[in-house]
1. Have a look at I, II and say which one yields 0.4 for distance in nm of label points 7 Å out along Cα→Cβ at positions 291 and 451, as calculated.
2. Taking distance in nm of label points 7 Å out along Cα→Cβ at positions 299 and 563 as the criterion, which structure among I, II has the greatest value?
3. Looking at structures I, II, which one was mean projected area of the Cα convex hull in nm² calculated from, given that it came out as 30.3?
4. Hey, helix-only ellipticity at 222 nm (-39500 (n - 2.57) for each DSSP H run of 4 or more, over all residues; to 500) derived from one of I, II reads -4500; which structure?
5. As an exercise: relative contact order in percent (Cα under 8 Å, 6 or more apart), calculated from one structure in I, II, equals 13. Which structure is it?
6. Quick check: 0.85 is what I get for FRET efficiency 1/(1 + (r/R0)^6) of positions 91 and 363 (r between Cβ atoms, R0 = 35 Å, to 0.05), calculated from one of I, II. Which structure matches?
Structure I
Amino acid sequence: MKYLLSIFLFTFLLSCTPKQKPEPEQETKAPKSYSIEEFYKSINIRGGSFSSDESKLLLTSDETGIFNLFEIDIKDGSKKQITFSEKESYYSIAYFPNSNDILYTADKGGNEINHLYLLKPDSSSIDLTPEENAKSSFMGWSQDKKYMYFNSNKRDAKYFDVYKMKIEDFSSELLYQNDEGMEADDISNNENYLVLSKTITRRESKLFLYDRTNDKSIEISNGIASFSASGFSKDDKYLYYKTDLDKEYKYLVEYEIATGERKVKFESNWDVMYSKLSENEKYRVTAINADGKNELKIIDNSNGAEVEFPNLEDGDIKSVSISESEKNIRLSVGTSKTPSNIYVYNFESKNLTKLTESLNQDIDQNDLVSGEVVRYKSFDDLEIPAIYYKPKVASSKNKVPGLVWVHGGPGGQSRVGYRPVIQYLVNNGYAILAVNNRGSSGYGKTFFAGDDRNHGDKDLKDCIWGKKWLQSKDYIDQEKIGILGGSYGGYMTMAAMAFAPDEFKVGVNIFGVTNWLRTLKSIPPYWEAYRKALYDELGDPTSVDSVRLYEISPLFHADKIKNPVMVLQGANDPRVLQVESDEIVAAMKKNNVTVEYIVFPDEGHGFRKKENQIKGYEAIKDFLEKHLK
């Protein structure tokens, strides 16, 4: 929900960062140049749920060109495709308990109205949540494994209720009716308690413990801060939650339900991303967002000792799952040079087994570039973190163009990890600085709040000072620097082109907001619980804020745009409607600005199909070759 943003019209001096000393040049072998098709022969793998007998993992992979379900044998690594969709993406959730039946989710054309489906071993499929316009999501299994919990907005499109479905006959009953705009985050093992949360602002949320036995709620949040649930203990004596109350970074708290006593369970000098207990609480797994990538801490609860774990060089552990026997843990690990791969680590034998090879075998990793964490000073001396990708061919004798990459959000984060389009562009000689401008997550709540009611002003300046940082490198062609990004990054691209038209030679806008008045009025009904928080952050389009929202919308200032722009858009995008891109493209063409526009009729907010990714990202490279390089 945090992809929205805004901007103040501003002017500023075109001052330059002082030149740094030239970096020593290293003799490097020129890398092989790869096509976009070769990059997208690599595989995007998600999920990794253990089967009941722990012999298989259930995965999602796009190796067919679209996301389908696969099983992988843990013993020998053999993989089997089990769905064969050619139109819609299917995403695995889990095996049904004590069964080979599979639970998965899918929407239609990227419209984000997800349903839950049952897949039988004979390949037959049942829509378990068939209400056409209702969005549903999985919450977990009951302790006796006879029921499934899920939430759905089928009763009221604005709010999500909690349901309990009997696996034997798929009949459902309502467990919690949500009339107050809450979000049900978790349910206790005995079903007596629900954890409910309410978003107040980007910086503040409330957490409640709802007792179903007496229909009463207790507020767990005890101050103005961010609060989010992190599970119950197996005996339901304790609730765990994350918060940044009185601190910069999120930490883990143990809350004793009977007494209300609180105890800090884990904290670091970085945010706790997630923390979970294994089935019988032998282990606690905690991930820390350490400067753009996850670090994992596994604690043996029997003695409090940290479990020794193999070092995965340059590895970002994106997700984990501990098997029910607590003997194995599945890890999804990516690096700068490779998409995520699946590993299984056995706690008893201490063997780490790699089960997948996601990078196209025709690509030599040595030809690719690792993302480097860098920092630079912005216009007000605030230090801005970023991930930097320097082409191997760059030198003072072979200057290369540069690109400022802006992540989605606001509140997103550019992280150390593999993005095929970034590697493709770097492989073709573009230096890329993926900025984490103020307002990005992962660097403390003060930094996160740095662009509140100021989107497109100070955060845009952070991007411009990122451009100046690139210009300070003697191997960068100072006159050839562009900006690109998706969603919030797409908005920032258009804000740069409209409000700082002399800064960037080109812009690439991937489904970015251009008219805040329309976007804030057209948010999907199931975001109702977040509406107040969005308006608090950005402005209420039905109030006097509308004047400001008009002023910060690039559409109404398109006459200022003068440099070439490329726009990519999904026709089914429920967040940034196609009309946003249609209108900004028409406005630029009216003013004789060079524009290239691609609409994908079968995509939403993000492009999932490989044929579309190949078409769109190759077109971006061709656009840059023509208008920047």
Structure II
Amino acid sequence: MKIVKLIVNISIFSGLVVMASCKKDFLDEELKTARNPEFFKTDEGIIQLVSGTYYQVFDLPFATEWPFCTQNYGVDEFMTGGDVSNGVWNNYDGGFRSTVVINNANTQLPNQQWDNLYIGIGDANLIIANATASASTSDAIKKVALGEGYFLRAYCYLRLVSQYGGVPLKTEPSTTETGFQREFTRATPEEVCKQIVDDLKQAYNLLPNTNAPAKITKDAAAHYLARTYLFRASEINDSWNASTKAADLAAIVPLCDEVISHHPLTTNFADLWKYTGPDGANEKLPELILSAQFTADVSTSGSNQQHLYWASRYDDILQMQRDVTGDRPFSRLQTTYYMYRVYDLVNDSRFWKSFRTKGRVNKAAGNYYVNGDLGILYVINQPGDTRFTRVVVNDSVTYSKTGKTIPNVYVAFPAGRTTNGALDKDPRFPSLSKHMDGSRIGFNEVRGLRDLTLARSAETYLMAAEAKIRLAKAGTGSYTDALPYINAVRTRAQFVSGEDRAAYYDGGGALAASTSGQNPNINSFIAENSYYESNNIPVTTAASASLAITDINSLPASDEYVISTLKVAGTYDRMLALILNERSRELAGEYKRWEDLSRTKTLVDRVKAFNPKAADNVRDFHLLRPIPQTHLDGIQINGRALTADEKQAQQNPGY
């Protein structure tokens, strides 16, 4: 079920402005077709308002760049790539303040996230007020719409408190009778979290458990309630959460178990990303709890543009040109070496099913190469590998299937190198492929059609595991209690017996769903990864070695590498590092990372260790975002604008 793309908030808020500022006798005509606030008090209007708020809160952000700026820049997993339009968000330099230094027209401003979330809250407040006041006896209004309103408000406030700490709380809609509120002060994080918990409990009690992931369900409310408890119990809130921590941690695992029972893990991790076209099988897998829905109708106002930002440039190198299957590479996010080191690259399939490491020649020039030959190879090898002499190896590495050399080869650890960073000096990197979209209508088309996953049960497993780790620290249970939840996700990641370890698919291969008319002969997509070339092991279809962790004192080598780099000691800190590493392996690029590192207060250490473009600038105060200057300039106190000191008092420290 696709969400109707109604941008109702614009008409609501602009309508209120007009009615509040125009005299009644200024214009006598009555426009019959326009929506006004009274319409949204009707049952039909409430349902349309819900649809529009889904769009505002879930869909609209992904037509912009601020989701990755606020969630995936300035972390350990990714950094700025070949395009630094929004480098200020990654680098934490002097230009990152309540207003940012604008690089170009693509630079995202601090108020864009803030404004989107508060518009969503305004819409949700209208839904809650109007559904509560409705005399309808229909469950579609009194339960479903009301539950959706509570969930949407909680979702927005959870994002706000996770990014900014305490923020203004507004739980009543603005009306022409009350006028526009301009006096706001920040509630405490404790007060905001209490509101989120209350709203999600209401949503949980009201919502049905059908039509996931397109609709908000009881399971979605349970998942986000568990996430809220986990946030409230995290280190960033330790100055005030003592009275709620024990109860929060005790509540997380039962909620997670309930969600897990209804959303089994997909058998093959690759199927989550095997996008073949709008409404395809991978958009309806039982593992999915909630998704931002997009449609194949490109005439609608909404589109998913995230496919643009994760791809490395391929269209400016030898034998290659831009095509639909290779996507339009804005090259905003570059994979860091942390991502090459945190996986067991021999036994963990998730790296090879999350990153594109090969591309076909699609612009053959001359008599040697033909379209379809291997044109790009990323070798993600191990430190100390001496097989390759340089980081960029052109026309000297041979492709086993054709006997031809490969025109473009990029090596993570060349010439026996044991230190990270060789690829960082060349703007080439394996592309995260979770968002690639080969169903678009043209090779320069920015409008994407695939849904975007907001919540899935693999994360639910890892939230339960983290709760068990925190409970053990508090003296309830053992650290090993987390292992069944961690191992469920890790076991799914193993290569199974008979599996072709070099097999690969991503959404770039969805050309059959495209109306572009592209000649298949110029496709750069190839259904292979560089598993064997990178690991230098014989071809096999045997099951991989077990990824299950059995001894918390001797963690997998990849985790011990991260732990030693971070100089982490003590069982709790080691286990917290393990769960953050596992979240990387499972959830990379799914718009969660910055908030994970912020709430656990591990952001600074991890950025210093693994993000070379941000390491010199990141400071403790970067655990929170700056309150946007537009907000501080727009609010009042006692009917007047704030002074500079009063604005600073409402700003987060350090900005």
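A short reminder: the numbers here are calculations on the coordinates, not readings from a lab. These numbers were taken from a predicted model, which means no experiment stands behind them. Cβ atoms are built from the backbone, for glycine too; each structure is taken alone.
1. Answer by label: II.
2. Numbers: I: 5.0; II: 5.9.
Structure II gives the largest value of distance in nm of label points 7 Å out along Cα→Cβ at positions 299 and 563 among I, II.
3. Checking each candidate, the match is II.
4. On the way: I: -4500; II: -10500.
Only one of I, II returns -4500 for helix-only ellipticity at 222 nm (-39500 (n - 2.57) for each DSSP H run of 4 or more, over all residues; to 500), namely I.
5. Answer for the origin of the read-out: I.
6. Numbers: I: 0.85; II: 0.55.
Working through the options, I get structure I.
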